[in-house]
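Every number in this text was worked out from the coordinates using simple rules, so none of it is lab data. Predicted, not measured: the structure shown is a model, and the values here were computed from it. Cβ atoms are built from the backbone, for glycine too; each structure is taken alone.
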Structure 1
Amino acid sequence: MLITRRTMLRLAAGGCVAGFSSAAYGFGIEPRFLLNIRNHAVRPDGWPKGMRLRIAALSDPHLGEPYMPLDRWAEIVDAANALQPDLIVMLGDYPAGHRLLTRSVAMADFARVSGGLRARLGTYAILGNHDWWADDAAQLAGRGPVLVHRLLERHGIQVLHNDAVRLGDAAAPFWVMGLGDQLALHRSEGEHVGLHDLAGTLARLDDDAPAILLAHEPDIFTMVPPRVALTLSGHTHGGQVRVFGYSPIVPSEYGNRYAYGHVIENGRHLVVSGGLGCSTLPVRLGVPPEITVVDLA
């Protein structure tokens, strides 16, 4: 087949239009206006038969205009409540993760709106790396609690830092554990010190009721024992750009292994939320903002 110069120009022009359209969609539409409900049915061996639990996970909102203004967060809170979950968990990274903002959102306002989350067993939160990095006083002291920790608890949301809480009733109890962040403290360019204590958190469990672990970064999953029925993580945003199930850039030492979705390894279960906001660059393509719903049974 002979390809003429005119045909080549048409193909090039078409490619430019497609590229521009994809960029416009990735920067202007998907991160700001879409919201998916992503469902996972998880059946861990360590979870009692017939014990049902619906969890709504909210991860990485990165509040800041124009992509995550306060009114959009309020809409997400309403959408989570409408799912009627038994438990709501917040998986960290609440302040903006990039500088391309038209206006910041005060964490006091974020926490106030978050206080409207409603679930039968309550709402529990952990912190992510950006929650620590945004608090200069905590960085200097090398310890918390960071500002957003205090604000969330002021509005009735318990923040778990290497801690655990026993929920449910006498007939069907379970534990929710919250791990300290694995990248909490800046030390030098690209070097961070974690404040996570997995062994200490596990030691909080004083009976054999099943356990759920909240860990902002999924990399800890390689060390999570079978004692834990489910690990819930965020941080990766599904890579923010995801094409045919592959993300070119993932903020994890394990690349796409823990980038997104339900992962099963050696009988252990991990669910990584695609998150709600953006970090580094305000772009999402192929992985729309999501509320992650896990149905355990």
Structure 2
Amino acid sequence: MSSLFRLSHPFHLFLAALTYLLGAGMAHYLGKPFIAAAFWLGALWGLTLFFAAYLLAEYFRSPAEPLGDAESPRQRSRLRTLLLQVSAAALVLATAFTIVMLYSRVLTLPAVLFLILIFILLMAYALPPLRLANSGYGELTLTVFLADFLPVLAFLLQTGEFHRLLLVVTFPLTFLALAYLIVCDFPTFASDQKYARLTLLVRLTWQRTVPLHHILIIIAYALFASVPLLGLPWRVFWPVFLTFPLALMQILWLRNITLGAKPLWRLLEANAAAVFGLTVYILVFTFWVR
């Protein structure tokens, strides 16, 4: 069960819950009434489907690859069976949530569209023949889900319509999310090459990925800094710059590693998680309290 828990990427599930809460927070900030049924059903649906997608992605790994703590072929077979069973149960549960949302009439046409887009995106991430998780584009898929589709879904379930605030908030978060997921590739770079797992880092090589990582972070904060030019209040967005020192530290840390410094990957990964996670949390807190 510990392997099952770890393979479900619980921290990414937490980030998904946070970005979903952000979408609902934007609706609250705009003065829309809170619809509890739509909020909870959408959250349960999105997190359950995300959980299933991660387990399915692990199930469809090559049998020759390590899988959790299972070392022998028999242990791997048992764990793979468990992954399939639990992911199938999660998909059934997500289907049940979909039916309840339909009967509760909490879905508008735009919300239905995003339910379909999220389902297609996550299944393309996990399942053959696309299986984007092992194509070098898995990080891009997760970025779009976490930073864009999930908060938009939460917002639509509360409002039933789009608003320019969605783009202003989610666009810079997309760059921070991708930078975080790129950092997550570095600790497993050697094993990814060994087992021919095609991550974004393996596809681009670290010589190209490191400058890309730096550019993504710079663009994200530049977009946040340009918010007043779009007519939105600076007092709502300035707190995100409290994470800027951590972002600079992340850039310098990764740069020093490429120049020969000791690679403390786990600490770098924790810093990257803090940059993205705390930025989302600050926005969530701001939108819900104002």
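As an exercise: distance in nm of label points 7 Å out along Cα→Cβ at positions 33 and 217, calculated from one structure in 1, 2, equals 4.5. Which structure is it? This value belongs to structure 2. When volume of the Cα convex hull per residue in Å³ is calculated for each of structures 1, 2, structure 1 comes out greatest.
Work out which structure the value 0.05 belongs to, where FRET efficiency 1/(1 + (r/R0)^6) of positions 73 and 281 (r between Cβ atoms, R0 = 25 Å, to 0.05) was derived from one of 1, 2.
Values: 1: 0.80; 2: 0.05.
Answer by label: 2.
For which of the structures 1, 2 does the calculation of distance in nm of label points 7 Å out along Cα→Cβ at positions 57 and 273 return 1.5? Source structure for this number: 2.
Here helix-only ellipticity at 222 nm (-39500 (n - 2.57) for each DSSP H run of 4 or more, over all residues; to 500) has been calculated and equals -6500, so which of 1, 2 was it run on? Walk me through the numbers on the way to the answer.
Working: 1: -6500; 2: -24000.
Of the options listed, only 1 reproduces it.
Given that distance in nm of label points 7 Å out along Cα→Cβ at positions 105 and 225, derived from a single structure, equals 5.0, which label among 1, 2 identifies that structure?
Details: 1: 3.9; 2: 5.0.
Traced to structure 2.
Among the shown structures 1, 2, from which was the value 24.9 of mean count of other Cβ atoms within 10 Å over residues 209-216 calculated? The partial results should precede the final answer.
Details: 1: 24.9; 2: 17.6.
The structure behind it is 1.
If distance in nm of label points 7 Å out along Cα→Cβ at positions 65 and 129 comes out at 2.0 when worked out from the coordinates, which of 1, 2 was used? The value was obtained from structure 2.
Thinking of 1, 2, which structure, once mean count of other Cβ atoms within 10 Å over residues 185-192 is computed, gives back 10.6? Numbers along the way, then the final one.
Working: 1: 10.6; 2: 16.2.
It was calculated from structure 1.
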